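Following this line, the structures themselves.
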Structure 1
């Protein structure tokens, strides 16, 4: 399952630990004022981006594994290489 919490685009809140209110940085634009990445406040909420009529959709079309997460393919490859007990 493609959970936002395991996506490299998820931007987690810094002032508390409630990851339900994470923002999605998949299509994070560059500020035309500063040339820096757009402020987190301007990003869409992850749960909104996963609605059927939004870019990521319930299937997680914009989802990419975060550095700490194995993709299903990597997990399968690892399992195939393990000796059977």
Structure 2
């Protein structure tokens, strides 16, 4: 099966921005550590999902996309943290 990785990348950027806000809210709130660990574990599974979907010849592109996704999360998380 072939995927439209450009559309998926756009979707993931929006998804990452939401997750960064969510994680920021958790950290600033009074959530139990297990809740936080579960949320981060789910985010990890979501962000690594393309590895399970790509063909071998797409691996380099997907690895680059995921690295960019993690960098975007870092930036979005920090942006949310300093805004409040």
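1.3 is what came out when distance in nm of label points 7 Å out along Cα→Cβ at positions 4 and 60 was calculated for one structure; which of 1, 2 is it?
The correct label is 1.
Quick check on the output: 28 is relative contact order in percent (Cα under 8 Å, 6 or more apart), derived from one of 1, 2. Which one produced it?
1
Compare distance in nm of label points 7 Å out along Cα→Cβ at positions 12 and 28 across structures 1, 2 and report the one with the greatest value.
The structure with the largest value is 2.
Starting from the value 13.8: which structure in 1, 2 was Kirkwood radius over Cα pairs in Å calculated from?
It traces back to 2.
Which one of 1, 2 has helix-only ellipticity at 222 nm (-39500 (n - 2.57) for each DSSP H run of 4 or more, over all residues; to 500), as calculated from the coordinates, equal to -4000?
Structure 1 accounts for this read-out.
Every number here is computed from the coordinates shown, using simple stated rules; none is lab data. Only a predicted model underlies this, so the values are computations on that prediction, with no experimental measurement involved. Cβ atoms are built from the backbone, for glycine too; each structure is taken alone.
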